[in-house]
Each structure stands twice: as C-alpha cells, then as structure tokens.
1. So distance in nm of label points 7 Å out along Cα→Cβ at positions 236 and 316, computed for just one structure, reads 3.4; which one of I, II is that?
2. A value of 14.0 was computed for mean count of other Cβ atoms within 10 Å over residues 36-43; which of I, II is the source structure?
3. Work out distance in nm of label points 7 Å out along Cα→Cβ at positions 52 and 308 for each of structures I, II, then name the structure with the largest result.
4. Can you rank I, II by relative contact order in percent (Cα under 8 Å, 6 or more apart) and just name the one with the largest value?
5. State the single structure among I, II that was used to calculate Rg/Rh (Cα atoms, Kirkwood Rh), giving 0.94.
6. Output the label of whichever structure in I, II has the greatest value of distance in nm of label points 7 Å out along Cα→Cβ at positions 140 and 284.
7. For the read-out Cα extents along the principal axes in Å, for residues 12-115 alone, a value of 55, 37, 25 was computed from one structure; give its label from I, II.
8. Here helix-only ellipticity at 222 nm (-39500 (n - 2.57) for each DSSP H run of 4 or more, over all residues; to 500) has been calculated and equals -7500, so which of I, II was it run on?
Structure I
Amino acid sequence: MTEPLVEIQSVSHSFGPHRVLEAISLDIAPASYTVLLGPSGSGKTTLLNILGGFLTPSEGRVLIEGTDCTALAPARRPTTTVFQDYALFPHMTVGANVAFGLRMRGVGRGERRRRALETLEIVGLDHVETRKPHELSGGQRQRVALARALVVEPALLLLDEPLGALDLKLRRQMQDELKAIQKRVGTVFVHVTHDQEEAMALADLCVVMSEGHIEDMGPPERVYRRPRTRFTATFMGESTILPAGAVACPGLDPAASLVAIRPESIGLGDAPPSHVALGSGTVTDLVFQGGFKRASVTDPADPGRVYTVRVPVTQPLAEGDTVALHCSPDEIIPLKE
C-alpha cells in the first residue's frame with residue numbers, strides 16, 4: 001500500500017475562544033489532487049494555512065513526506081502556495097516572477113532562467129517571459145502564479161481559491177488546465193474552494209467540510225451520488241430530502257432517518273414496475289437552465305414537501321401542471337442527519 005504524502009493527525013485550531021477546526025484527520029496520497037470544499041466558515045482555509053505553515057495548530061500534527069512539519073515555518077517545508085490574488089511582483093517581468101523563489105534559494109542566473117522557461121512552457125506561457133503582469137489577462141496571471149509555485153519543485157502545492165476572481169468561461173477553462181498540469185508534473189495539489197462544480201471537475205479526493213469538521217470525503221462521483229450526511233447531500237449539488245418513512249423503498253437501510261433524491265433521478269409520469277412511486281404534485285416553479293429545465297413540484301397534501309426535478313428542455317411542462325413522480329430504488333440515498 002502506498003504511504004500517504006501528507007498525514008494530518010487530529011488537528012484542531014482555535015482563534016481565541018472560537019474553535020474553527022475539530023480533530024481533523026486526513027491522509028493525502030502522492031500524485032493526487034485533493035479539494036477542500038465547504039461554505040465560508042467551514043475551516044477549509046484554516047486547514048490550508050496550517051498545511052502551508054502560516055498557522056500552527058492548537059492541537060495535532062502535520063507530517064509531509066514522513067517529516068513532522070507542524071511547527072516549521074513556510075520556507076522550511078516542502079510546500080508552496082498560490083493565493084487568489086496571485087501576489088505577483090508588478091515591477092518584475094514574468095520570467096523574473098517565476099524565477100524569484102529560485103533566486104531566494106541561491107540558484108545561479110542561467111539555471112534560474114532555464115528552469116523558469118521550462119516551467120512557463122508547462123503552463124503554456126513561455127512566450128510571455130519578458131512581459132509585466134499588468135500586460136496579461138487574469139487567466140495568464142493565474143498561470144504565472146502557478147508556474148512560480150511549481151518551479152521550486154515542491155512536494156505539495158496549495159491553492160487558495162485560485163479561480164475565484166475569474167469569469168465563468170475562464171474558470172472552466174482553467175479547471176481543465178489545472179487538472180492537466182497536475183497530472184503532468186505529478187505534484188500533490190490541495191485546492192480550497194466553495195464551488196461544488198469546481199471540486200467535482202478537479203478532485204481525485206473531495207473533502208467536504210462544515211463547521212470545522214469533515215462531513216464526507218472520497219472520490220467526487222461517490223460523494224455526489226452517495227453522500228453520507230444531509231449536509232453533503234444539500235451542499236454538493238441539489239437534493240430533495242425526505243423522512244425515510246415517506247418512501248416505500250425495498251431494501252432501504254433501516255438505520256436511515258432521512259433519504260435524499262437527486263433532481264436528475266426523479267422521473268415524471270406513472271412509475272415503471274421497477275421504480276418507486278413518489279406520489280404526485282403540482283409544478284410550482286419552472287426555470288430554464290440551458291441543457292435542462294429545473295422544476296419544483298409541491299405535494300398539495302404537504303406544501304412543505306417540494307421535489308426538485310431536472311427535466312429535458314423538450315419535455316412539455318408548465319407551472320400549474322399536476323404530475324406523478326417516480327424514482328429507481330437504487331437512486332434513493334439513505335442519510336445520517
């Protein structure tokens with residue numbers, strides 16, 4: 001079995017009386033892309049800062065490549081960080097920005113330039129070596145910051161919401177590029193975001209955090225399709241949450257108090273023999289979202305029960321329609337509170 005590159009062992013942290021992390025334990029495998037996902041205040045950035053050495057945890061240990069780095073300063077641990085604002089030096093050229101970390105390590109000028117150009121080539125920017133940061137687009141500045149972090153060959157690259165300042169189209173493009181670059185260089189990436197789509201696009205390991213705890217973690221497909229808690233089911237995409245007793249589903253875990261059903265798992269019309277009938281309701285909201293329509297279907301006998309359904313754009317449907325609902329039993333997800 002491969003040894004983890006990073007071991008986070010029972011890490012807790014407080015700012016004064018406020019506990020922001022509670023006994024976090026997490027192993028991160030070599031050559032992997034881990035995403036810390038959660039809302040503001042979940043503790044994900046605090047955990048990233050502890051990995052980078054910008055904070056020392058109140059309790060617990062951080063091991064990187066088997067070495068206890070818990071109390072080491074950032075410059076003494078095998079990590080680099082890419083921040084959301086990129087923090088490039090405006091008076092330096094792109095090449096000088098990328099080579100800056102090598103210069104601080106005493107690497108000679110010729111070797112610095114060679115390695116900076118190699119790393120710029122990896123991120124597709126070797127042609128902008130002599131430009132200044134203000135002459136670049138947001139996506140290019142992001143890639144320069146990435147090259148500057150990679151050129152020193154860290155064991156662990158930390159990314160603090162690096163795509164947050166980009167527009168939607170560029171953010172999606174950069175997601176593809178980040179994933180490709182990580183696979184090419186083999187460096188472990190740990191990436192903080194509150195964007196569920198970004199996490200699913202990038203992660204080998206998705207770690208969902210809430211109020212200083214890890215709610216769920218695993219491959220993004222498993223975390224999305226079979227979330228373990230109510231929080232994960234509602235934060236990682238949309239779900240209809242129902243009491244377990246409200247669904248006559250054969251084989252449902254008897255210990256489950258709740259179930260979740262994803263919008264794309266609910267069908268309209270009479271239930272096929274293999275499906276579970278969910279009753280009927282009235283379409284109370286209908287929103288066009290490009291590749292599909294998002295419908296809210298309310299149970300008239302219980303107005304607090306609203307099913308979220310994703311339907312094809314070609315399917316005739318209007319607000320006020322009464323529709324029957326059904327779902328495959330395999331798509332009904334048992335949850336813990």
Structure II
Amino acid sequence: MELRNDILLRALQRQSVDRTPVWIMRQAGRYLPEYLATRAEAGSFMNLCQTPELACEVTLQPLRRFDLDAAIIFSDILTIPDAMGLNLYFVSGEGPKFEHPLRSAGDIKNLPRPDIGESLGYVMDAVSLTRRELGGKVPLIGFSGSPWTLATYMIEGGSSKTFSRAKKLLYQDPELAHQLLGKLADTVTDYLNAQIEAGAQAVQIFDTWGGALSSQAYKEFSLRYMTQIVSGLKRENEGRPVPVILFSKSCSTQLEALADTGCDALGVDWTTDLATARKYVEDKVALQGNLDPATLRESPEVIRQGVADTLASYGTGPGHVFNLGHGITPDIDPEHLGVLVDAVHELSPQYHL
C-alpha cells in the first residue's frame with residue numbers, strides 16, 4: 001500500500017522536506033475525551049492494550065482531530081515484563097505495579113525469554129490492524145522501553161523516585177545486572193523486529209530513566225544495551241528503510257555517544273536547547289523534539305511562540321521532527337494541541353527553503 005505522507009520517514013533519515021513533520025509522544029491518551037470513553041468500554045487499561053480493535057481505535061483517534069504526520073501504536077512499555085511473568089496491573093493514582101517483582105538472584109536467573117508471538121501477539125495484531133486502517137495516510141511507529149528502564153520497574157515493583165533497589169543491584173552485583181539487561185535486550189530486539197514485520201514503519205526506544213544513572217553507569221548499563229538492540233534490528237521492510245529513534249530522557253551529556261549507536265534519530269527533552277544538541281551530534285542523526293509539555297497549558301499565543309522558538313533553535317536544513325520534550329499530559333485541552341500542530345505547519349516551511 002502506497003504511503004501518501006512519508007515526510008516523517010524522510011526527516012528521520014535527514015532527507016530534504018518542505019516542512020517539519022510533527023507527532024506527539026502519548027498523542028493517543030488521556031487528554032482526549034474519546035480515549036477516556038474507549039478506556040471505559042475496555043474496562044481496564046490492560047484490556048485496552050490487549051484488545052487489538054480497541055488499541056487500533058485509540059491509535060487512530062488523534063489523527064481524526066489533528067493533521068499529524070505519524071501514528072504511534074497504543075500500548076505500554078511494560079508489556080514485556082508482563083509477558084515475562086511479572087503480572088502487570090494498575091492502581092488508580094499510583095501507576096503500574098507488578099505482582100511478582102524481581103526480589104532475588106533466583107528471580108533474575110529464572111526469568112524466561114518470552115515467545116513474542118505467543119505472549120505479545122496482541123501487539124502485533126494491533127499493529128497489523130492499524131496499518132490496514134491507516135490506509136497509507138501516515139506511517140505507523142512501533143516502540144519499546146529500553147532494557148534499563150524496564151529493569152527499574154521490574155526490580156522496584158513499580159514507579160520509583162530513587163531507584164534504590166535497581167541501583168543497589170548495579171553496584172553490588174553488576175554481573176547479575178548484566179544478565180538481566182542482556183535478557184531484556186534480546187527480548188526488546190525480538191519485540192521490535194516483530195512489530196516491524198507486522199507493519200511498523202519506524203520504531204522508538206524509550207529510555208525514560210536513563211538520566212537516573214551516573215555518566216559511567218549510563219554507558220555500562222543503558223547505552224550498551226540500546227546499541228546492542230539497534231545493531232540487531234531489521235532496518236528495512238517493504239522496500240524502504242525503517243528508521244530507529246532513541247529517546248533517553250535527561251541525558252543531554254550523552255547525545256554524542258547516542259548518535260554513535262547506529263540509530264537514525266535522537267529524541268531530545270525540553271531541558272536541552274536544540275541548537276546545542278545539534279552541535280553535539282554534528283548532524284550525524286536527526287533530532288526530535290523538544291517543546292516543554294507544560295507549554296500546552298498556556299494560551300494559544302504562548303504555544304505559538306514556543307513552537308516558533310523550538311523551530312528557530314533547530315534552525316535551517318533537514319533532520320528535525322517536531323515533538324514535545326516528553327509525553328503530553330492528561331490535563332491538556334485538546335484544542336491546544338491543535339494550535340501546536342497548526343503552528344508547526346505554518347511556521348516551519350521557512351526553515352526548509
């Protein structure tokens with residue numbers, strides 16, 4: 001099926017485009033009333049993820065409202081630990097939890113490498129269905145969490161502010177930590193390749209908690225495994241390249257190293273000026289970002305100015321994908337995202353003459 005809008009894929013490969021493409025992390029989510037209605041229909045968050053028709057519906061909802069340049073499959077980064085037997089569930093107001101967190105060396109050594117088709121086939125079914133429903137309108141992005149980020153949830157048993165258990169493992173038993181991260185890297189590679197086979201036309205790895213590590217620990221326990229994953233991914237499908245995006249939050253000092261992983265693009269959070277990030281990576285890779293999500297709570301004038309400043313920060317030439325510096329938050333008026341998208345369309349062509 002012909003892809004009618006491939007501007008995102010071209011920008012991720014630093015090819016010439018006539019305007020800056022735009023998509024938004026968590027664009028299919030709780031800020032949309034139609035999402036909340038579908039979530040209520042599903043009965044639970046996990047049922048929403050595990051029912052391909054509902055996951056497809058939620059993926060497509062923002063594209064009906066906004067002129068976005070990509071869809072990102074609706075799922076959760078913690079589907080992999082769930083498939084490994086940790087039993088993911090959600091507590092209102094507290095976020096994700098695991099019934100069987102990793103609490104001993106035996107837990108880690110006995111952790112199975114899941115059969116992707118059997119235990120995570122619902123994600124691939126959602127990807128295939130969504131590709132069909134998109135009908136070539138825009139590309140579909142697949143994703144996974146990074147091994148380090150997944151490990152933090154698995155060891156802590158849920159969200160954490162200090163990562164005390166996870167860091168204790170790194171420093172007291174690094175060999176065991178590498179055993180866990182290696183299993184996760186192999187599984188993430190299989191998982192993303194399965195999404196690509198099912199129809200994902202680009203993939204992103206979310207290293208949400210990379211910034212919790214020291215520089216040396218980051219290189220050893222996070223960067224190393226993302227590099228391994230990138231090298232193991234299928235980089236072409238259906239006759240065209242499949243770009244790989246790495247988003248490592250709060251890791252501006254690691255941008256040069258990230259650019260050397262073999263990925264096509266780096267997500268940049270809002271704490272780093274895009275002009276500075278571009279100098280770090282020397283145009284080796286595309287950059288994605290990086291408006292502060294809090295800007296969307298402000299007036300249309302403030303949002304437009306934020307878009308203008310972000311575009312100006314990257315400057316002229318190819319290789320910029322407009323996005324937020326992290327995911328859109330649930331308290332945002334959907335109309336404000338419309339202002340952002342329209343502003344990108346209106347203001348970005350001047351940077352691509």
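1. On the way: I: 3.9; II: 3.4.
Corresponding structure: II.
2. Values: I: 20.8; II: 14.0.
Only one of I, II returns 14.0 for mean count of other Cβ atoms within 10 Å over residues 36-43, namely II.
3. On the way: I: 3.1; II: 4.7.
Once distance in nm of label points 7 Å out along Cα→Cβ at positions 52 and 308 is worked out for each structure, II has the highest.
4. Looking at the calculated values, the largest one is II.
5. Working: I: 1.06; II: 0.94.
Label of the source structure: II.
6. I
7. Values: I: 48, 30, 27; II: 55, 37, 25.
Traced to structure II.
8. On the way: I: -7500; II: -13000.
That value comes from structure I.
Read-outs: derived from the displayed coordinates by stated rules, not from any lab. For clarity, every value in this text was computed on a predicted model and none was experimentally measured. Cβ atoms are built from the backbone, for glycine too; each structure is taken alone.
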